[in-house]
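Input: structures, listed below.
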Structure I
């Protein structure tokens, strides 16, 4: 099989790193691992940010986490930092690299686990933050309307204000739905996205 490489700069202050697939190993700056040493391969995406009126401010970030039997994890990201506030999306190249990696790992290690979805700690963090935000906003609206109704101060203007706040819940609910779809589950190597 031909060698395949993937390059990315993980942060503004990091150097560009090159990851290569040889016939029998994954090679990265400062290390390498035979495909038979891969315990779990997780391919997932983190939701991006879509701002009303501006469009996509930050696209979904694809990641490939390679967990080795030694306990080490190699994390590849589709974000490539070009400079301050300049991020290039390298999702197609990362996903092509991940498909080739999965095929070579499966050939060398049939017992490897393929997963998709965010790691549980990351998923629960996002889910609890945005779930709490949605519940908090709903409680504010509900208690505010009940309180104003009880003291007979619920005018059209105050009701309109609470409707605007209710409309603001759409963003966190949409993000919460995106997080829910990214929970951990088993991945068939053939189903790696293009």
Structure II
């Protein structure tokens, strides 16, 4: 009986330890480099901005935000092994190497830059005048593009995808099987070639 209790407690400890690794990141006002290198940490180039850790629904979030004065405030290097969700507001996004994930949700507002992704599922919610270039591969990609944004993902090969472009926005994508397409004052061009 003692052994069973010990194993259960050890399992809870290991599970709790894994739950503490952040997989959701929120950034506002920074130049952000995404680096998948097996570690989880945030390095600031010039200043020591405040990083808020928030534990919610079993997931650790890192939040770094500063909208005062000129942006970007600083350059941030995000080291991670696992990434599920990232939100960029008034940010420059830099991703020089392909990041491989099971799934990723990207939300932007007034941000620009590039992403290189290999994932089973990618959800892109791009708005507020964002300009983004995306390349890589995904089994499925869902796009919601709006508010004067421009997304060039013709080099992100998607097996299937759904498209919703609105509000004077544009999307160029490479989708093998296009599901739903909704255009409301937006444009969509599929670059997929057989």
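Just so it is clear, none of the values below were taken in a lab; they were calculated from the coordinates. Just so it is clear, the structure is predicted and the values come from calculations on it, not from any experiment. Cβ atoms are built from the backbone, for glycine too; each structure is taken alone.
Structure summary
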| quantity | calculated |
| --- | --- |
| Entry that produces 21, 12, 10 once semi-axes √(5λ) of the Cα gyration tensor in Å, for residues 68-115 alone is calculated, selected from I, II | II |
| Source structure (of I, II) for relative contact order in percent (Cα under 8 Å, 6 or more apart), computed value 14 | II |
| Test item: mean count of other Cβ atoms within 10 Å over residues 36-43 calculated as 13.0, pick one of I, II | II |
| Which of I, II yields -13000 [helix-only ellipticity at 222 nm (-39500 (n - 2.57) for each DSSP H run of 4 or more, over all residues; to 500), calculated] | I |
| Structure from which 64, 44, 27 was derived, Cα extents along the principal axes in Å, options I, II | II |
